[in-house]
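Alright, structures below, take your time with them.
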Structure P
Amino acid sequence: MKQLLGIVVLGWNSIAFAQVESLSPLGSNPALHGQQATPAPEKALAGSFDSTFIYTSDTLSLPFFDEFSRNHFQQYEKDYAAPDLTRDKKYRLTTTGNVPLPADAKYAINQTFRKTVNIDQNTVTNTDLPSEQIKVGNLATYPVVYTTTTVYPAYTIYDTIDFPNDPDTLWMVTPDLVQDSATKFFLPLHDQNAYWLDDNAYHNYRFAVNPWSLGVVTFDGLDRNGRPYAFGTTTTGIADFLTSKPINMAPYSAADSVYFSFLYQPQGFGDEPEASDSLILEFYSPSLDQWEHRWSVSGSEVADFKKVMIPVTQEQFFESAFQFRFKNYGGLSGALDQFHIDYVQLKIASGYQDTLLEDFAFVYPVGSLLKDFTQVPWDHYKESPANRMTDAARVVVRVEKATNANAQDGKVQVWYNGVEEAPTPSFILEDVILTENSQTQDYEPHKVYDSTHNFSAGYSYDPTKPGTYATFDVVATASAQFPNNPENDSTFYQQHFRNVYAYDDGSAEAAYGITGAQARLAYRFTPYVDDSLIGIAMHFVPSVHDVSNKLFLLTVWDDNNGIPGDILYEDNFFSTRQPVYEYGMNDFTAYYFVNDQKIPTTGTFYVGFRQLDADRLNLGFDRNIDNSAQAVYSVDNGGTWITSDISGSMMMRPIFSTALDAELSVPENALSETLFGIYPNPVHDILHLRVDASRYAGAMLFDIQGKCIAQLPATQLELDMSTYTPGIYIIRDVQSGATQKISKQ
């Protein structure tokens, strides 16, 4: 998607309803922010290679197989106590014979002198101090390059003839050259459970559509930390790499029928790659020391995973350090032009007729066992636990086998604080797959089975557990009755109970919003019990363009026969809100109501906002769980409400007043005059700001239409308004969010 950061592209707009509601790709990946898998080594000596590591990869053997149900990326750790660690210490200054000079060695690079001072005659005679030659190394690069250099003593000698035999030595405060050292560490890798040398591509369980098993690797325009390779541009180029460890192919030859195979899918739940984008496979020849192109595919719209099988026949690949790598070509400014791969395999005795593998696997993780929600307040569940378990838990499995396979039961087990809940197992997934008449059937080969299971009877989360919140660990298992890869026969899920209701799974695959000045977006909730709201938690994500300076008003409505009715709460214009981008998995910004208000609710209600500008506000959007029926919007001031036409869940959660309030530190009134004040008001020319200097970080001035017309840095405590048109303005403290109304005369 070459023009992401400038327009909303047709590939995403094609799923928009009348161009009012729409999705766009993520501008970054919050799931990776702050979670760098292989941290860069820190340097003890700035600007040098000191304390950095060079890792020597171990070698894998055939067969090579990874279906990405687990993370097999190599982790790089600085282990100074490793028994096979070696080191190479280099000194900055040595003799011409390569002997390190003493630690206190200091030199000047320009001639220094012995100055003979005759006070009576008012003369100074300079005598050159002796030079010497040493080697000076550049510790910024490894290996170190040394240059033979002529140097001089790093001092000047003053000899006054009136004081014979009593010269003074004046050392340079900052000598040109001082002794220093840097150490490079070398550590062999020994992790045979790590298959990949880099982690630029994204291992995940959420971006692929109907993968063959749990987990894929996604290629896009984001780096290993989830940030764009080239922010704010339309630049295209090579982005992610996924490189295998060396593989010992020396024992084999073309006669062994060696085949490389994998699955790939364009787009998935992400951004559609164009025909000019591509996914590329390369093989490495150790003897030639070069990567050779073996396969590539152009971008296209989402489709089922396709199988690729490539024979390995060239002699140069049957060596002891063969490697392969995937890379993608596409947009570099976001989660763009996505491809997903799965089931990467390299084995002997294979062929085009090979069915690739035999496996029985979960396609998606089993999610919340609660009815309708992924999270609810613990207080609410404890008060009303009856009939809260789902009667339609979705289980999606795939059978990859040449012939039919017998059906079998699965199970779900639940733990609390490491202790399994009774009964054991907690619940049986009977037959896993049922026909329409509830008769068991054999699994057919190469097929996906999508079924739902009733958890409304039997086990339920124990409401007697103590505390203000609770977390349960849920494991679903459905083992195959034939030999297969067992890693994806089970899935793990954590059921959290906090102080919110949630429809989403905590991860965003896209940015969602509506367009239109004064447009309203509302989300329907029917809680377990009547209670009071204290705010709304929202997860905004960066996307097409930065809208973090746009304004909106929190709004709560009651229900009017399935659409928003009377307004129960709405921010006033002097307490407007702005999107805050979140950069962590399952991170939400809590927008509390003004003056710490608590809004009582009875039965069904709606939470959302009224946006002041026409721009989409880029609310995080979970495309793995569909709750679009609960989302409505209006572009005619609430006169008509339209149900969302885009499958997924908005990442918006109502916050209830529970026993967690104190722990979550509901903020004090942000409008306090003691934190942020102005004078005079009305104002003719100079407006003065009264602030708490320890908390003040600047301010923003808005006109009555909600447009930001001035930004004040933290050092500016007055504003010349003499040229402004008379009327009403709003000034907002950046740090606290406090606002004040200004009357300009």
Structure Q
Amino acid sequence: MPAQGQEQTSGSTSEQKGLAEVVVSAQRRTEDLQIVPIAITAISAAQLQRAAATDALDVVQFVPNMFGVNNTGLGTANAYSIRGLSNTESLATVDAPVGTYADEVFVARQNANNLSLFDVDHVEVLRGPQGTLFGRNTTGGAVSIIYRKPAPELDGYVEAGFGEYSERFFRASVDVPLSATFLTKVSGFYIKDDGYVSNLTTGQTLNGNSDKGIRLAVRWLPSAAVTWDLAADYIDQEALNILNYPDSNNHRVSMTGLNTDFSWYPAVYSGPKSNYPLENQIYSNSITSNLAWTTGVGTINLITGWRDLRQNFFIDFFDSPLPVQQDAGPNGGQFVIANEGRHTQFSQEIKLNGVALDQRLTYVTGLYYLDEMNTTDLGQGFFRPNGIVPDGFCQPDTVPVCSIPTATAGQYVTSLVPFFYDRVLYNTTHSLAIYGQGDYKLTDPLTLTLGGRFTQETKSIEYTSHSNPYAAAINQFNTADMIAAGIPTKQTADVFTPRVALRYDFNPDVNMYVSATRGFKGGGWNARSSTAALTLPFSPEKTWSYELGMRSEWLDHRVRANLTGFYSDTSDYQVNSAYVLPGSGGDVFITGNYAGLEVYGVEAELAAAPIEGLTLFANLGWQQGKYKNLSSSVADQQQRCLAQLAAGGTVAGGTAPDCGHGIITQSGSIAEPFYLPRHSIKAGVSYVIRLGAVSLTPSASLENLGAYEMETANLPGSFVDGYTTWSAGLELSGGGARQSWRVSANCSNCSNRAVQAAELPPTVYYQDPRRWSVRFQYKF
């Protein structure tokens, strides 16, 4: 259940009956959710536990007008969409529009934003741009994860369990105060399952998860005015999202010829990445520090964050039995990406919170700095048997990858020459910002909020290429080739993101607000390009969002109704698209500012506790969107497509090459925005039944999404006509007022519905099948 209908968060206390107070930090200070003029969904640790939520993707099931899936291939990466703003590219030159934060520290890379939810206090999901207080890369919103702080007394728990697909689950945490002023906490977790996909080619089981980590937190209280929170963690995560399909028995199957035990063929790509087996492996280290000092002018926070991330993967994205079956025939194909990435970031923030003017003004202001460096050794190729390649391209066939000049049976060639490359990408981001926001009581019931943030951002890109004999010369470009082609290798942006809001309190339980907020997402480069000239830059994405909201509680705090209407207007919207390169037959990935995006809708977050023990919630969303202000290149493309179709051209025959890619459909119309479900219903119920010294708590929830498109050009197979999935749980707990033990059983996607989630043309990816688990927890 959402926190708004359940336990208090962040250690808040309340004497009221019915629904508990919910404390959030959406305005960079702790305050009651009901007075914050921002659309927020807060989810407490108790609800995450009751829903058997283990990673950040699980929070999507609680939030209206939020859609989320794993990126194609990568189980460690989440592609979030809030109010239609999304990003499906995890390469480091592209930023996500929904920012992820861990204890107020930004997590820059989408390729590892599916954070494990262990020892979490609560999660806040902020909808709409958060450019003033959270900064860049929040045009869609922000997911903020708040971890538990060390307790002042010896405390802790252990939890173990098992589940479907041979899942093994263990996590534990212990608080050890070394003195009254020096508190420590150690937390760890281990989650592993064998996977749910049967590989019909190799006999292996795929899409398993192996996730383990440890976190050390320290709270030092040197004086009544100073609190210093330090934390360090290490995460080792392996999670594939390999392409798979439901068979006639609704079991998931794959045909890939790649093997998880050994590499496909060492000579295809250069460097260590060529020796990787089928895998997606993440190694992450992070350190956070938050030094709070209460002074006469307010509380000063020095917030420091450092994160070092390594990612290695070798993945087949087109599900071919090659190379294991060397007689697969001329229709076989294998699109393989090999990646060795290193991503480091450092951020420093100085924040001041305070009150002034006889307590009528509450303010927050600060300075922020981010430095990010990324190195990505990337190889990408499309391999087919019995194909033809240009004379002189293939080397003597000392390895079963290429032959000269024509492939024979049992040999492999790199066809689609423009789509094979092997190179190293370096890119950096330096960002500096100053921000401030003040909430001033014009009268007792009327509060005016004014805020703004000025951000200066600089980005750079460089390339070097490996000497790979299988890559055509045009693909092996470097930085000098980009400069020669007129491509800038640096970008700068100076952006101001203001916010204004008015809130009127009709009484302590009912208020309304109206707001206008701006946010932006950084620009970048189309780094999956086949040539230097196609490594095109794109500009920052900018969004204005207007909201009208009501926050209310009724019937002695037993019913809560929070309503929000919104209109968002995004300019220079960054669209990640895949299309067929005319003359090659190969998919090409382009990110560009194709158009603006207009989205409007309503959201309702309803919760009730009508009788003791019974809690209900319904989070509802409805939204509509369309592209507007087409770029000249898209407008020209549409006209060419329509002319080609009028002349009798067909997409399938290749005689209408400008149709069916970018945001132009195969019929020549402008596509519907993707990942924009027309409605969302996320509802549930739980009931605590007292049975003497123990409690039995059944719970159930459902998620119903309206129709949506999975792909930018709305290709055939991209349309999903909505779906409903449901989850359920049963918990038995006891052990006195502390409830020191509990046993729970849960299932998600209980009906085992095969839900289409994403498309990488021409393939469709599905969400996870049903999962059940049984867990036991003991608190000491």
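Just so it is clear, none of the values below were taken in a lab; they were calculated from the coordinates. Everything numeric in this text was worked out from a predicted model, so none of it was measured. Cβ atoms are built from the backbone, for glycine too; each structure is taken alone.
Suppose Kirkwood radius over Cα pairs in Å works out to 30.8; of P, Q, which structure was it derived from?
Values: P: 30.8; Q: 27.4.
The structure behind it is P.
Comparing structures P, Q by mean count of other Cβ atoms within 10 Å over residues 167-174, which one has the largest value?
Structure Q gives the largest value of mean count of other Cβ atoms within 10 Å over residues 167-174 among P, Q.
Comparing mean count of other Cβ atoms within 10 Å over residues 231-238 across structures P, Q, which is largest?
When mean count of other Cβ atoms within 10 Å over residues 231-238 is computed for each of P, Q, structure Q gives the biggest number.
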